[in-house]
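What follows is a group of structures, each given as structure tokens.
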Structure 1
Amino acid sequence: MTTTTTDLRARTEQAGRDLNGVPALEIVRWAVDALDGNLTVAGSMQDAILPHLVGQVLPGVDVLFLETGYHFTQTLATRAAVARSLPVTVVDALP
């Protein structure tokens, strides 16, 4: 392992101890601060909980949506609702 990997592992393990039992929004705040706002959210569009939380702390965050061309109408409707109603940027990622 490189020093960077070792440092990241130690930092992550410490965060696991420090953030145990902490509300989700506080964990998102920690992640945004720890990564200097360099976050991207992968969204399945089964729900919008994670994009909602991260968007509260980091407005405009990119939310990746894997556009396969085979989604149910409901999935695409959820994607559209997320893009319209949350302070995030939905990015269509093509396979």
Structure 2
Amino acid sequence: MNQPDRTLHLDWISEQWDRVGQFYASLETGYTTASIALKRFNGFSSKNHFYRANRELGRVFKTEHILRYLSDGEMRQRNRRGLLKGEQMNGLARDLN
């Protein structure tokens, strides 16, 4: 059974850093729309260097978020309150129907 590779390849990100910056800057400045950028991005092969760099960057952000979530009790409480509020609304909707 093969184990997935859990190593963050920061070198992939650094090799494509300029291109990644241009990609996100074009979104931020409104030069291109998110839908057009995503169509272009989704057209890349999973072996494409730009695609892999973005995937790794996403993993960095996800790891940062998980670590922040685990270390910040107040953040966990806010998330829990938000989830409970949604569940209460769903329960109310079920009761009304």
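Read-outs throughout are calculated quantities, based only on the coordinates presented, and are distinct from any laboratory measurement. Note that the structure is predicted; figures quoted are calculated from it, not measured. Cβ atoms are built from the backbone, for glycine too; each structure is taken alone.
As an exercise: P(r) over Cα pairs in 10 Å bins from 0, in percent, calculated from one structure in 1, 2, equals 13, 27, 23, 26, 9, 1. Which structure is it? It would help to have the intermediate numbers written out before the result.
Working: 1: 15, 39, 28, 16, 2; 2: 13, 27, 23, 26, 9, 1.
Only one of 1, 2 returns 13, 27, 23, 26, 9, 1 for P(r) over Cα pairs in 10 Å bins from 0, in percent, namely 2.
State the single structure among 1, 2 that was used to calculate helix-only ellipticity at 222 nm (-39500 (n - 2.57) for each DSSP H run of 4 or more, over all residues; to 500), giving -25000.
On the way: 1: -16000; 2: -25000.
Clearly, the read-out refers to 2.
Taking mean count of other Cβ atoms within 10 Å over residues 51-58 for each of 1, 2, which is largest? Before the final figure, lay out each step's value.
Working: 1: 20.1; 2: 17.4.
Max of mean count of other Cβ atoms within 10 Å over residues 51-58: 1.
Ok, one more. Give the label, chosen from 1, 2, of the structure having the highest value of relative contact order in percent (Cα under 8 Å, 6 or more apart). Intermediate results must be reported in sequence, preceding the final value.
On the way: 1: 25; 2: 30.
Evaluating relative contact order in percent (Cα under 8 Å, 6 or more apart) on every structure, the highest lands on 2.
For the read-out distance in nm of label points 7 Å out along Cα→Cβ at positions 43 and 75, a value of 3.6 was computed from one structure; give its label from 1, 2. Please list the in-between numbers first.
Details: 1: 1.5; 2: 3.6.
Attributed to the structure labelled 2.
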